[in-house]
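J.: What follows are several structures.
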Structure I
Amino acid sequence: MSVEIIEPRQLYQLLSDGKSVELIDVRTPAEFRETHAAIAHNVPLDKLNPEAVMQARNGSADEPLYLICRSGSRANQACQKFLDAGFTNVLSVEGGTLAWEQAGLDVVRGKKTISLERQVRIAAGSLVFLGAVLGFFVNPYFIGLSAFIGAGLTFAGITDSCGMGLMLSKMPWNQVQGETTSCCVR
């Protein structure tokens, strides 16, 4: 089953029409703290437990559940987790928080942070550069580091999943104590 999407303005219209709307932001707590849709609550993708989320909805498990991230990729992955667990009434917000904000919809701003996507680019670029420099000046075998990172980036592009991003999301600087919805995590 493929992931269903909804545009930010369509979702906001449902809210304006008085419909019950639950929006979960699956980014890291630090990313969520920086900017998020005003109606969203945070359950990071790496801690998302579809069964716990649905149980915590107190009888509204049949209502649609909307998922959002920065640009849409992690929300699609989160939707797939729900689909794999047998929950079909989940939708991804197309374009994520970036599209939500561009549509002029309400956002909450907090402490500035570096997005997970940027962190991955910084880490991957640094490791490729390090491998090239060490390969040139120390030992040619260090070029293997650059090749390994390049292969990982290629795999991430093909599968739309990023192991480096998953590891970085668990780093202390990407955690914010007390802002995760504890009922919905593993």
Structure II
Amino acid sequence: MSEEEIHAFSSRISVKRFNKGDMLIEEGDRVDKVFFIMEGLVRQYILKEGIEKSVFFYVEDEMVRLIEDDATIPKSSYFLECLEDCTICVAYSRQDDAAFIKKYPRFESLCLILMENIFKQTQHSFEDHIHNSPKDRYLKFLEKRPDLVQRVPQKYLASYLGYTPESLSRIKKRIYAERKPF
């Protein structure tokens, strides 16, 4: 990147500290920022009939970019909550994306790569929920995201996997019993 590109990009970001429990975005908030998790854990969830449903967990070196149906007035359908103390790179208002990319076209390729990665992640997560049994969903989660098992409270993990904390506890006991040597 040229000095001008580096300066233009860095002027659009700031690094901020957030405490455990801080909300980055709440339902109804304007969706005009992109977050890059440098340190910590962020949970994305929805509120459905008063019950929190975990949608995704973001950790170090992952980008959070919420995409809403109405691009003209993007309002969040989600909540983003820090589950740990976090250091997050908060990037620019999305209103001027087109002008920025027109002036610095190299960033369009970077944006496309990042968005493709997010899409792949979402697609795999959706497929796992559709095609796997509750036990297999948990085993697949253990395989793909072992780092999160200790970091995410069980109630949020259960919600993400599509069951109650009690059901998750029973699944864990069954798996442990199956693996236990006689």
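J.: Comparing mean count of other Cβ atoms within 10 Å over residues 5-12 across I, II, which structure shows the greatest value? The partial results should precede the final answer.
T.: Details: I: 17.8; II: 12.2.
If we compare mean count of other Cβ atoms within 10 Å over residues 5-12 over I, II, the biggest value is for I.
J.: Separate question: Assign the value 11.8, calculated as mean projected area of the Cα convex hull in nm², to the correct structure from I, II. Could you put the intermediate results ahead of the total?
T.: Numbers: I: 11.8; II: 12.5.
This value belongs to structure I.
J.: For which of the structures I, II does the calculation of mean count of other Cβ atoms within 10 Å over residues 29-36 return 17.9? Don't jump to the answer; show the numbers that get you there.
T.: Working: I: 22.5; II: 17.9.
Corresponding structure: II.
J.: Right, something else. Given a value of 29 for relative contact order in percent (Cα under 8 Å, 6 or more apart), calculated from one of I, II, which structure does it belong to? Present the calculation step by step, with values, prior to reporting the outcome.
T.: Working: I: 29; II: 24.
The read-out comes from structure I.
J.: When FRET efficiency 1/(1 + (r/R0)^6) of positions 21 and 133 (r between Cβ atoms, R0 = 41 Å, to 0.05) is calculated for each of the structures I, II, which structure yields the highest value?
T.: Details: I: 0.20; II: 0.75.
When FRET efficiency 1/(1 + (r/R0)^6) of positions 21 and 133 (r between Cβ atoms, R0 = 41 Å, to 0.05) is computed for each of I, II, structure II gives the biggest number.
Since every read-out is calculated from the coordinates, none of them should be taken as a lab result. On a predicted model such as this, the values are computed, not experimentally measured, just so you know. Cβ atoms are built from the backbone, for glycine too; each structure is taken alone.
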